[in-house]
Structure P
Amino acid sequence: MAQRINMNRGWLYCPDDPPGAEAISFDESTWTPVNVPHTNKLFPHHGFDDAEYQFISWYRKRISIPDSERAARVFLDFDAVMLVCEVYVNGMKAGEHKGGYTPFSVPINDSGGKEALVAVRVDSRERSDIPPFGYNVDFLTFGGIYRDVHLRVCPHSFIANVFAKGRDVLTAPRLEVDIKIEEPSSSQTVTVTLKTPTGEVVAKGAAPASEHTPITMETHKEIRLWSIEDPFLYQVRVDLQDPKGVLIDSETTRFGFREARFGKDGTFRLNGTELKLVGLNRHQTFPYIGQAAPKRLQQRDAEILKFDLALNVVRTSHYPQSPHFLDRCDEIGLLVFEEIPGWSHIGDQSWQGLVKQDVHDMVMRDRNHPSIILWGVRINESEDNHDLYVETNRIARELDPTRQTGGVRTLLKNSEFLEDVFTYNDYSDAVLDPIQVPYLITEFGGPLLPTKSWDCDLRKVEHALMFAKAVSMQKLDKRIAGGIGWCAFDYNTHCVFGVGDRIDYQGVSDIFRLPKFAASFYASQSSPSRRVVLVIASHWARWERPLGGMDSLIVFSNCESIKLYIQGSLRGEYFPSTKQFPGLTHPPFIITGLGNLYDDWGDLKVEGLIGGDKVAEARKTKDPLPNSLRLWVDADELLADGQDMVALNFQVVDKCANVCPYTSEIVTFSVQGPVQIVGTNPFAPQGGQGAVYLKSKEYSGQATIRAETPRLGSYEIVVNVRESMNDNPFKGIERYGQ
């Protein structure tokens, strides 16, 4: 039976292009031991030259080939390598791949022995012959073997691909499974079993094996639909058996029954119920490590989007993203619009051939994810190209007839509409009238007002209200399926974008995933039954605004009303601003009439009320001096594999636990135990906050991390590093306030 063995550990790395590096006899004694995911170079979180990662590097690893009659075919599977790689096995070229976002495999069993020397030459230069490059691109791609690597050991005849499709899920649900078998025999049998996570059999079917084996099964019991509230995942197990019933190969994939359709009336419906889509775009890059983020960090991003920011959809701008991220979206009920690599530019015929291959590889990899509702088959913001986009739509529809296609454009009028959903980046001050339906806004907001975490509070408030206004208008227009704002997190970009320090500050959260006021707006749209949100969108500093005035004061909350006190005196009870934001479930509170507070300056307290009862409280001190350091991690344990990472976040806060956005208090980190610090150390905070990463070593134990500051003293936090752990050890830390 096929085996899939993780090969992330034990590589050797050389940041150079020495001749003969593929040879078995090559001297690798000076190379650096690394684990993957691996970035070809670590960077500060901003202020570096992107040319520094654009070089050729090499990786080498010795792999034991299983000595078994059933190990007839052996492959090395790469989830992604940036940007072009050549793979050599025992000195002979075994494969090549162009493009940094899709998976590929190379055979390694023809090695002539029980051990194979694998050498990988990685070209991380931004080559104009490969998407997304050819013109300016508004994001950095970094370099290296930045996703997982696996060894796949297969019998002579094996299951190559499984595609599970739910049919008529709202009326007479059935499961269709398309199975691709390599080297099948007519005497073999394919059996499909549909199970719940606890192992209960829901349906079963069988058919003679063939290269393409379709099996359709009626469900024996009432099925449970996958939804954003109840993301229920079934297991589809496929068994390949010989004539005597002996198991040859087996493959299991997760699957969710759900119906997701954009309708001609402009609505999006999930399982027959209209759902207005509210989301943000996500880049997969991280501070210091670029794109080389392991499973935990990928999962945490999905958690932030779904739970901290209260979103129901994310767009994977502008490329297929990590399988770990998509898996987590499946598990928590976060919808996904996934698209191919590209940004504005369309290259020559060879370049376009790679685009078509990207569509094929993206759909083949990800079509079992119930979270994915739309394929992006057009280069983001590109001009029309009839022949190319006819073909990309055809490929996606042929490989996956269950999902619709979209193509993100900035051309509203006279653009050829070849997709199923008209997807448009709307950066107008007001939401434009759709000229095609179905219609989905795929970008809005950020570029109109890039905002740093240390900007004045008026700028940060304007940034937040810009998103609030747009979401409100989108929700009121029945012809619009929803809107996906630009963007969730600040990200690294080229010098022609951003503010010159290689960061584009358009996110509702900063590059460390720490919130700006705009993140608090999105958080406030969650149901108070899940959590109560109460955030005062102000630094509450006397001369932060002209003449010491605080009109208007904005509060983001999902409470029914709020009471405001200054110097202990009640100034009034206030209600959401429904007239200004009629489309929002929980409009912001816009408080006016406070006047010039120059002679009446004091501590501020806001109470949140539901049903007349106080359910939350937020405070601001009149004297917001740095008082202490808030230090926390997003998980309380790591896996001792030399790859696992967690963010160590910090904020310099005043006595009311509010961030001091203008502090320059330097933080220095030290570690005892099986973790290492990845990131800037010492760290001079921006916006009063920042983060580094804790990366596990390859042994277990308890790690103590100390953070020291010149004026605030020292602080400690403890993290356990374990030999084994649950797949999702997150403690659900919410970070929507500021």
Structure Q
Amino acid sequence: MKILLLVPSLNQGGVETGTIELSRQLKKFGVEVIVVSSGGVLVKELNKSNINHICLPIHKKSLFSLFLIPKLTKIILKENIDIVHAQSRIPAWLAYFACQETNAVFITSCHGYYSKHFFSSIMARGARVIAISEFIKNHMISSFGVPLDKIKLIYRGVDLDKYNFNADKYLKRKRDRFIIVNIARLTPIKGQLEFVKAISLVRNKIPNLEARLVGNVDKRHTSYERKINILIKELNLLNTVKLIHGCTNIAQVLEEADLLVLSSTVPEAFGRVIIEAGASGTAVCASNIGAVPEIVEHTKDGYLFSSIDSQSMARAITTLLENPSQLYQFSINLRKKVEDNFSLDKMAKETLRVYEEALSEKKILVLKPGGLGDVILAIPTLKNIRRKFPLATIALLIEERFKPVIKKCPYINEVILFNREKDSFLNILNRIKEKRFDISIDLKNNHFTHCLSFLGQIKKRYGFKKGLFGSLLNFPEQLRHSLIEDPLKQQSRILKRVGVDFFDDRLELWISQEARLSINRLLEKEGIVPSDIVVGLAIGASHKRPNKNWPLENFILLSDKLQEKSIKIILLGDEYSRDKARYFLNSGSKKVVDLVGRTDLEQLFALIERLNILICADSAPAHIAAAVGTKAIVLFGPTDPKRHLVPTSGIDAIFKQIDCQPCYKRKCLNKSQPLLCLKKITPEEVFYLAMKKLQFE
């Protein structure tokens, strides 16, 4: 597995530090990780761990950032990336469009309480959306409509080995000065002004204290830093409150501290610094807001106070500093909670499970709304998709009359059936949309299926680009008419785009014992016993393609010649061949068994399985014979056997190469010698080949 982690920059911050730690831990699990960012002081930490970093300016809120999409796409393709995991909105937009051009799976992690607008909606578009707290999970569901099956709660984690746990400092170390730390970037939402006001109140009761404001400030908030400095001066706290910028060793800061105060004024998405304090054995008091109560249980793991209330904050700080035994107990309890719920190892394992699930548990729609033969030919594709994605939900779109073909198919989870005569396009489309498929694999490749995939809002649409509507595919395979290949080889080209490297082209059908018994009973009534040699004649191809039909007179002559060898003849076909069967029976030919239109689909499969040889046109019975292992002779007229017949042992094609063959026309254009391509196939040569296949002397 190969992961691409995207983060705007790698300077100091919770998201940035978490990205470094996640990368290292995934590498320990044997996962190859590449990090893309605009750079920063923490890049050296990646270098120490031999984790590849690629520098791209993916932090800029600018339309010009869209020009980075081709570069990101190139990286994904060159490095053969499986998962692209975006940690912020700008990288997420770039990753989203880059993943549309590749097979990589797009995943997001929501680290903030995003306001409900279009720019933030990208964080809800991942194949999986990781929420770092229950608070954020509920927000993403209610505000952005993330489906429950796609959102995953994974709490942030810390590397416990980085922290020197020392709760005994509250009991053993003599205190002549208390150290209180507030660790956060300098911005109004982190409440540093309120914290300074609270410290002023605390100092009135506990004069021997030092407060450290640890955090960097960006260009947007320099005026806020000035406000903090002015307030410190106004409250006469110059010797009490210290601003510390550029600190890289948070573990040491926490180890030296008696108390961490989180003073946020808006809901915290998580509160990483709290679990860092827990890892180091430093007690916590924090704003009772956002996800903080998910980490700190009031008066058990720490102390919570009302946000935007300096007096409430001051009371909490004073209460704790006056009670060292309570500080000690809070630190013990919080450390245990961090070990159980917020370790880096736990976070990385759960993230890896999400990656594996996203790669395996895809929702895939295979479209094959064609004839019976098309559905049979789709089965190897379903089998190979299942092998590649064993946990995927695989659905197949077919006409309802062909349901018996796949009702026992072990490779699919569901079938979307439609009636071509009754169901409207809109009705079928709505059923597809509500399923929220991730991938569509179009095996029909016409305007109907291309539109269904596109309008069905399926993110990744694979198939052959055919006609104007082929542009609706975003992963098209070129349909090269100069390339002569059988239908399964064509399908394998589409699957290669999906990532299926090995293609098992064996056809399969599932026949019940009941169907076999019913056919045996039917044949017994017609005087056919198990020891008889039986040849089946499929006397009609598709009623929509009459120019595929071998002349009926030729079938009659062939039947007579076969019966001279004591071979039993069965006529088979659908109801559209009833007139042909009646003509055959009235022709004066010797006795044949007429089963045309007298079997359902599963019985037809069992019947063809019972035959010694099937003789048919380029039609579905040829594929049935290949699937059930029956020998067959397939008579080709206007179509090319190299394009339509699956190479299978025991299946032979007869065709005549004339100037106009193959033509693929619904009506023969040879006015002087209609259907010459079929008429040139003689009953004698079919008989000779049949005798050879039956090993007659």
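Please treat every number below as a calculation from the coordinates, not as lab data. Because the structure is predicted, anything quoted here is derived from the model rather than measured. Cβ atoms are built from the backbone, for glycine too; each structure is taken alone.
Couple of notes before you dig in:
- Computed -11500 for helix-only ellipticity at 222 nm (-39500 (n - 2.57) for each DSSP H run of 4 or more, over all residues; to 500) - originating structure among P, Q: Q
- Answer label among P, Q for the case where distance in nm of label points 7 Å out along Cα→Cβ at positions 22 and 590, calculated from the coordinates, equals 6.5: P
- Origin of the value 16.2, 49, where Rg and Dmax of the Cα atoms in Å, for residues 454-517 alone was derived from one of P, Q: Q
- Answer label among P, Q for the case where Rg and Dmax of the Cα atoms in Å, calculated from the coordinates, equals 36.1, 120: Q
- Top of P, Q by distance in nm of label points 7 Å out along Cα→Cβ at positions 206 and 390, largest first: Q
- Structures P, Q were shown, and distance in nm of label points 7 Å out along Cα→Cβ at positions 438 and 622 at 3.8 was computed from Q.
- Entry that produces 0.70 once FRET efficiency 1/(1 + (r/R0)^6) of positions 430 and 558 (r between Cβ atoms, R0 = 30 Å, to 0.05) is calculated, selected from P, Q: P
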